[in-house]
Structure I
Amino acid sequence: MNGRAFLDASFWIVYRDEKDGNHLVARRAMSELFRQRTHFVTTLPVACEIHAFFAREQHTRELVLKDLFDNPVLTIENFSHQDQKAALEILRQYRDKTYSLCDALSFIVMRRLNLKRVVAFDQHFRQFGEFEIIP
């Protein structure tokens, strides 16, 4: 394994949505990450965002459930009450930003796990300024 990266909904939605303008960028990035034997980490709130996006498309909905919950290269990391408190503090501290609670929880889990890379198209990760964004 060549390392770990946090998997954000913004990336996986684009990766699975062939109609998205960045779909080929996502496929190339994922191909390279697989080649590097990257292990992915995400959270249940991120998984919920992905599932909600595809909830009305039966085939894709079933595919992403398998991607998320039957995948040896992906770990769904639990978050603690302390993580929740820290995420709320980020939202209070950065009131001028439009971070979601899911974004803030992701930042906190990444900090706790010392993850430096995130696979995302969401500009909030870049705006937060602590992580390397792929692609």
Structure II
Amino acid sequence: MHWGKFVLVVIVASLVTSFTDWLFMGVVFHDKYLATPEIWRPVGAHGEVGKIVYSQIIATLSCAAFAYLCFRTSALTVRSGMILAVLAWGAGPVVVIAQMVLWTRMHPLIGLSQSAGWLARFLITGLLSAWLL
């Protein structure tokens, strides 16, 4: 694997998916976050900037991990990258989010939008991996 291309995939995927995260996890069904304020951490004295930075670091690591998974499994065609994206999504985030919806007071539409955001992250990273790795 050419590490320069890998870094490019991770950077571009992180940038693009930061916008899909904003859309799916911040805009879509935003009013539903207010329906159960007790499950969300309060905004501290310094605002949400620190949380956003840490969240973006975690998101970048997930893009890197999925791009590396695509490389290691030779899922470097568009079709195989999309299949792997759906499999990883179904085995990971969608299960955790569904459990959170079942066992906490998280609104189901918030779970749906967060699941869609994770699917978008994996699909975008899979596409970029197919095109650039």
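The numbers here are math on the coordinates, done by the rules we state, and not lab data. This is a predicted model, so every value here is computed, not measured. Cβ atoms are built from the backbone, for glycine too; each structure is taken alone.
For helix-only ellipticity at 222 nm (-39500 (n - 2.57) for each DSSP H run of 4 or more, over all residues; to 500), the calculated result is -17000, so let me know which of I, II that is. Going label by label, the one that fits is I. Quick one: semi-axes √(5λ) of the Cα gyration tensor in Å came out at 23, 17, 15 when computed from one of I, II, so which one is it? Working through the options, I get structure I. Looking across I, II, the calculation of relative contact order in percent (Cα under 8 Å, 6 or more apart) that yields 48 traces back to II. Computing mean count of other Cβ atoms within 10 Å over residues 48-55 across structures I, II gives 11.2 for structure II.
For distance in nm of label points 7 Å out along Cα→Cβ at positions 8 and 104, the highest value in the series I, II is held by structure II.
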